[in-house]
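What follows draws every value from the coordinates through simple rules; no lab data is involved. Just so you know, these numbers come straight off a predicted model, no measurement behind them. Cβ atoms are built from the backbone, for glycine too; each structure is taken alone.
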Structure 1
Amino acid sequence: MTTPLDTYRKEFPSADQQIEPLVLAFLAGLGFTDQSWHNDMCPSFLLSENKIAVYIDCADREKREFPEAERFSIHPIDDDGQIQDDPMPETFEDFEQLAARLRKIVGE
């Protein structure tokens, strides 16, 4: 059975890219949709009404394309869903920090 956040499993079938159910449930609860595409570095999820995208990299730093990068990032997007460089993305290694920031953005 697929859910609205299952596209990433097809686009990133490696076990290294699997995302914890808690993270997926949190994003789904806020209304995110899965916009993952295999040409990107990692799975991504869109919240169009707030014009943000969240990218989630491998939990294991050594398996990331850039091991020094944080696992979670929040990127501003434009009306066409394209990532914007200004302001710079917010990054987090810890899911709880990401969750707290997203709650603030959506006004929860």
Structure 2
Amino acid sequence: MYCNFVFEMNVGVDIETISRFGSNSEALFTPAELAHAGALSRSLAGIWCGKEAVVKAMYPWKVLTPREVEITWIDGRPRCSIQGFQIALSISHDQISAIAFAIVVPVG
């Protein structure tokens, strides 16, 4: 069976070394993000990767900086809301690196 439909979507990915993130990187995050991460560098790195992945996936529809993107959590899953877009986000880390993938689809 052939499916005949077309839709736009973009994918963004980012990977970072956890050791880059510590107490001196607090200015990069919102108060809610800092509260979620606590003092865990791996959580901060994961959040940053999520922000960067969303920024990359939003281009060229909307040009953002990571500080304009806030990662929230619903039922333990990362979320990002930007009006006019549906965003799927996945964040993971081990002891060395953090990684995030974002899929963005414009709606409307």
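Looking across 1, 2, the calculation of semi-axes √(5λ) of the Cα gyration tensor in Å that yields 19, 16, 14 traces back to 1. In this comparison of 1, 2, the computed figure 1.1 for distance in nm of label points 7 Å out along Cα→Cβ at positions 42 and 66 is attributed to 1.
Here relative contact order in percent (Cα under 8 Å, 6 or more apart) was derived from just one of the structures 1, 2, and that gives 19; the source is 1.
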